[in-house]
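Participant: In structure tokens below, several structures.
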Structure I
Amino acid sequence: MVVTDKKIRGYALKNALAHEGKANSGAVISGLFAEGLKKEHIKDIIKDVSKIINEINKLSLEEQKKQFEKLENHIHERETREGLEELPNVKKSGVIMRFAPSPSGALHIGHAMTSSLSYLYVKKYGGKFYIRIEDTNPENIYKPAYKLIEKDVKWLFKDDKKIKIVIQSERMNLYYKYTEKLLKANSAYICTCNSEKFKKFADFKENCPCRNNDLKENLFRWKKMLDKTSEGLKEGEAVVRFKTPEDIGGMKHPNPAMRDFPLARINETSHPLQKKKYKVWPLMNLSVSVDDIEEKMTHIIRANEHRDNAKRQEMIFKVLGKEKQFPWTGFLGRFKFKDMELSASKITQGIKEGKYSGWDDERLPTLQALKKKYKPEAFWKFAERIGISENDKVIDKKEFFILLDSFNK
């Protein structure tokens, strides 16, 4: 498509009138996407957009209104959203939301975009925002990340008092308590089949023999899992499994991912914070379900890749009698950068190898590096403009920072 000056001017005037006479280039470009603008062509029009916005921002609101009336028919009607979309089922007390990074490194732009969206909803409606550090896999932890994440969060959200940081490895007794609840409700069992053997049962939609354990046997095996002496079960010898309810298919559930999935396992690796205090560690679906119940989560925005996990967690809520408490969930597509590494683990390795001077190396897409140039609000505005979109977005580094620059006012 050809982006005409009339279309640019039309979107700029519309945005200016919605924001007290001040248009923003990021919002204008977003509007032009409704006209068919492709991300690869942003660089071709950004100068024209900036020039036209500068002209319009100098006009009075009355003059902007007059000019917009002449150009209103030149812009696409679909692009009408200004600000955040409304969330469903919001109570007067507000919302309770979360962002759950793994302590594998400092936060980067991908974290900033997803967490900012949830934070903005808490600002909009009131409530609480939990930063939940998910560290129940002792093998995938970079110890300095705890302080790095706390530092990044304080900067990104300007030390907002509505934010509470929780660390999962400090809540282990809670996860054990819920494991026993599930065992006693006959909604979980201790499985001693090895992973290959269990996979065959799952593939053939057959019950594992351990599924028929009675409560006494399950509690005996659970005690053996927790036992740190030579009499206890060892790593790889047992896992806690969720017992998929028969009324939704049990081990014949149409989705293989829902068939008696694991909840906890033995991992004897020393934990950076807890050392050897614990031997049995919860897996994501158990720890997340427990935390969401205990923290009374109301709304969650999470990546598309967690759709199956959301279904698993809803099943856990249901067997615990918490079905009505299950939070509303929105899903986000991923930002796929053509030429920028976002893996915290790979960045950590690069720092250890001396490839980067530290987390604030200007070549990195980390908040430690970017806060030298950008304000937190730039990420907030960018996240707001994208909204809760399930579509993946492929973008190169240059285009991303052109857009981020436009919000850095």
Structure II
Amino acid sequence: MFIPPRNNIQAGRLRASDMALPARAVLALFGAMASLPCHAALSDTIHPFAALTYSYDSNLLRLPDDQPGVDVRSDTLRAGVAGLSFERPVGRQLFTGSAKVTRVSFDHFNQLDYNGKDASLDWQWQLGNHWSGNAGGTYAQSLTPFTDFHSSERNLRVQRGRYVEADWRVLADWQLHARTSHNTFDYNLSSQRYLDRIEDANIVGFDYLGANGNTVGLQATRIEGKYPNKLVFGQFVFDQGYTQDKLQLKVHWNLSGVTQLEFLGGRAKRTHDVFSQLDASGTNGRVKASWAPHGNLHLTSNVWREFVAFEGSNASYSLNKGASIGATWNATAKIKAEANYRYERRDFPGLVGAAVPLNGRDTTRGTSAVVTYAPTNSVQLVLSLTQEERSASQFISSAYRTHGASFTASLQF
């Protein structure tokens, strides 16, 4: 069953006048193609897709309830998506990728209207019987989320990445693993340029390959982050550059035919190029459990404790601790229902530029429900409802409440 890549909508809607021609074109395409058989594609390799989304958000900019001078909080948007995905085997090699463009327009906050762009390319390679891996790149341009950036000025974030990884099967039950990646994050709003960063990550490790797909391994990771645009406070220049080292146990275990467990966790240490008072260390990791008691029901749960980059104005990173639980029910061959609950607490080690760390914290709770109807193998109709609430200490982030709904129609042909 086809599910198109998620579009770049963070919140809001397109105006009808802005979307009239694209919407009519896509709707005409839906009408022309919906009756075609599910294998109707340009080839066995290339699969075009298109989608239309209409959504509502009650608090687009994620503002506190007591924010003064706010007349309008809610907004609606329309978004049109067009793109293609491909998959091409060549001998023992496999090439996959996708590309799409998204036009998003807002009804009230129309200064936020933007064009999103996404592309990815992956080469799954195989050399002989002992060497394998992946190499590729990604590109994404989208509106910066409003969860930590609450301005009504348009702030587009461009993320570029490339990676190479290799596995060497040294023995029947053992393999060595290595990966290197380079990622850049660029923000087009001048007041947010201090968030521009470069992250280089290198991973080495080994795995024991057991029966029934079970694996146990150990891996070491080093991440180096650089911020080319330094924060300036008068005569003071603040450098947010950091190095993060992790040593983690990696486990994938099939506890039974219906239960799987994944774990990646261990010790992490984060040090900063200038201010040692912002350094931190401790347990970092994530565990995921999946349970499918029968074919139509699938339950998942996640627990995590991780250092994460912060896109607000008062701290450079946070320590995130959270949990989530989700359920997917395939009611019929054409109808699927999903429900999710997420809880996350973020601890901030200190204010950017502060001589003495000033700790802060916020807590976010969110729920979502999604119903998908697929009248044919190439057409999907998706209705979703969301609710989110955050409580926060001052100086670091803002408390807010919001709820929303969206409807998406998508087509692969």
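Since every read-out is calculated from the coordinates, none of them should be taken as a lab result. Computed from a predicted model, the values in this text were never measured in an experiment. Cβ atoms are built from the backbone, for glycine too; each structure is taken alone.
Participant: Quick check: 13 is what I get for relative contact order in percent (Cα under 8 Å, 6 or more apart), calculated from one of I, II. Which structure matches?
Facilitator: The value was obtained from structure II.
Participant: Taking distance in nm of label points 7 Å out along Cα→Cβ at positions 235 and 267 from the coordinates of each of I, II, which one would give 1.0?
Facilitator: That value comes from structure I.
Participant: Among the shown structures I, II, from which was the value -1500 of helix-only ellipticity at 222 nm (-39500 (n - 2.57) for each DSSP H run of 4 or more, over all residues; to 500) calculated?
Facilitator: Going label by label, the one that fits is II.
Participant: Another question, then. By the measure FRET efficiency 1/(1 + (r/R0)^6) of positions 115 and 371 (r between Cβ atoms, R0 = 35 Å, to 0.05), tell me the structure among I, II with the highest figure.
Facilitator: If we compare FRET efficiency 1/(1 + (r/R0)^6) of positions 115 and 371 (r between Cβ atoms, R0 = 35 Å, to 0.05) over I, II, the biggest value is for I.
Participant: Continuing with the same structure: Ranked on volume of the Cα convex hull per residue in Å³, which label among I, II comes first with the largest value?
Facilitator: If we compare volume of the Cα convex hull per residue in Å³ over I, II, the biggest value is for I.
Participant: For Kirkwood radius over Cα pairs in Å, for residues 99-274 alone, the calculated result is 18.7, so let me know which of I, II that is.
Facilitator: The read-out was computed on structure I.
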